[in-house]
Each structure stands twice: as C-alpha cells, then as structure tokens.
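The data blocks that follow each hold one structure.
Rule-based calculations on the coordinates, nothing more; no lab input. All of these numbers come straight from a predicted model, not from anything done at the bench. Cβ atoms are built from the backbone, for glycine too; each structure is taken alone.
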Structure I
Amino acid sequence: MTSERAEPVSLQFYDETAPLLNELGRAMCVALDQGHAVLCAVSDSTRLVLEEQLTKRGIDVSDARARGQYVYLDAVAVLSEITRKGRPDRIRFDDSVGCEVESLVNEYPSVWMYGELAAVMWM
C-alpha cells in the first residue's frame, strides 16, 4: 500500500488504561464529528468501552458503522491474518489492514486509527 499524502502521526504512552480509553473516545468522537473515518483494530473488550465512550458523546455507532465511517477490526483476528510464522508480514498487512485504510482514504478526508496489535502480539 502506498499513500500519496503524508499525515501527521501522534504517539503517546499511558501508564493506566482509563485515561487512554477516555482520550481515545474523545479523539474518535472529534474525528467522526468532523467527517473523518475511524478505524480501530482492538480487542472486543476495548471496542465495547470505546463504543460506550462514543455513545456517551452523542455518536450513533450503528449509523457510523453502517455508513462505513467507523470500522472495527478484531485485533486477534487481524493478527492471525497479517502474521506468518509468528512474525508480521508486510504483504499480508497490506492485503488486510492496508485495503481497509485505502478504502477509507478514498472516501473520507482523513482516517483516524488506533490499534492494539502490538499489545496482542506481546501477550
């Protein structure tokens, strides 16, 4: 997957999950409110918390998902798709996650992404 436009990347570290999930929910809400796409590759338990955050902030999660503006990928399933012999494989990543991103990039002004793939792999 190649991208023609370079978007800023943000990296933050958290010692506790509650502040992280609150910040993620806020950022997702802002992105969706501004008409951008959101893609999350997270565990089911994280998805439930994030979707609760969105609902509390007035986002209709079902509607956003139906429009294709909000995409949830199960981190465990994605990890099994993108790895070969326990190691990440770029081609598999591009064929799986990359295709999702490419589709969103073609439809929305920008794509906000969050993933727990590294954490799942570490576990």
Structure II
Amino acid sequence: MSDKLIVDDVVIISGKIQRDDYRDGWQVIVDNIEDISEVKINYAKGFEVRLNEQHQPIFTKLYHLLAEHKGGCPVKISYGTKRLKGSVLLSKEFRVNPDQALVDAVNALTLTQSSKIHYH
C-alpha cells in the first residue's frame, strides 16, 4: 500500500481508528489507499458539459475530445440559449473516463468552467 503514497499527491485513505493501549493513545489502521484520480473515475456517475449558442463552432472539436477519453461514464450535454434550454444523454459510444485532464481540456476548449463530474 505504501507504493501509493507520493509526496504532494492527494489520496483517499480508508480504515479505522482504535485505541493503542501500548502507547496510551490512538492509532489509525489503514485498510485501503486510493489515488484521488482513481476515486474520481471509479465513483463518477456522469460527466456533464454545459454549452450555449457561442459554443457551436467547437462541436466537432468537442466530439474528438470526448472520443480521446473513452471510458465507462455517461456524458450529458446541457444546452441553453435565451429562448431554449435542454439536455441530452449521449449514446454509449461517447462514454468517457472523467479524469481531471478531460475536465481541464473541455474547460479550455469552451473557455468557461463548462464541465462537471457528477457523483450521485
């Protein structure tokens, strides 16, 4: 497990706390260590991209970007204009690995904070 501990990396540690009578204090018993990027992918329920009429020129680039990050997480496109709002769940061929690289790439492409990973 200690191979997952890298200086300055964020990890999720699960385990339990128990009384340590030998040292007259408490100790943490670690059962599992997961890298935060693994947790994001494993627990993600959906990846959403919010778009508007200004994003129409990037639709083809967004298509290719999603294809580069293939995975198992469903993708929803939410679209809004002054007169129209809606969302559509994309077909299974557009499922992605919702890692931070994808979030950053979509946000850079749209020039906004338009992507979001859903965990519930």
Structure III
Amino acid sequence: MKLLIDTHLLLWASDFPNKLPREAASLLADGENELFFSAAAIWEIAIKGASGRKDFAYDPDNVRRDLLANGYIELPITSAHAAAVRNLPPIHKDPFDRILIAQAMLEGITLLTTDRKIAKYPGPIRKV
C-alpha cells in the first residue's frame, strides 16, 4: 500500500515512536508499504519551527535527510496539487494539511493521519 504520512506522524516516528498509534506503527513497519512524505511536511516544519512552535522544533534539513535515509519517498508539490486545493470543502483551514489532502487525492496515495478534521474529507484518507 502507498501511504503519505502526515507531518505529526513523521515527527513522532522519528523521535517519539511510543506516541504513534499502534495501527500507525504497524503500517510504518510493514515492509510491503511504500512510505511517502510531502515537501509540504518539510515546509511546515520549517515555518512552524521558525515561529517558535515547540512541537515543530526540528531541523527540516535533518528530517528530510533522515526520511530519505530510511527509505521514504519524497512527494514534490506540483501546480496540479496546488490547484486541487480549491476543490476541497472548507473543513480544515491549515494550508499544509489541505495540500496533503489534495496530493493524496490526485496521486491515489492513502494519507495516514491522526487528525479528525482531515479524516472528514472524502478520498484516500486513513485515520489511525
């Protein structure tokens, strides 16, 4: 299964694996799954970390390097992804989450998240 991992799950997997829901940990450990991270996640870490948010106090370069070293596949943001955001209902205001949702929908990759608001969107989204 192809899984696009949301930002919080990526950070928990790298530094706080005990915070991962059991289902998420199982999916991330399953070697049959292809794990993707979005350029939006790195952008979110950079912006929110620079603004002083303690839950994003990570070096985005190190996060990216570690994800790639651990076999994650980087999903770039395309203009098609950006344009698709306009078709999403206004359930969630966070622009980073909205681009992840659009990417999952356009690419046919299941977005793995713990966010209840994201889970309300139609499409390939799996709340853990």
Q.
Given a value of 0.45 for FRET efficiency 1/(1 + (r/R0)^6) of positions 33 and 49 (r between Cβ atoms, R0 = 30 Å, to 0.05), calculated from one of I, II, III, which structure does it belong to?
A. II
Q) Cα Rg over 2.2 N^0.38 Å was computed and gave 1.05; which structure, I, II, III, did it come from? A) I
Q | Source structure (of I, II, III) for mean projected area of the Cα convex hull in nm², for residues 25-96 alone, computed value 6.3 | A | III
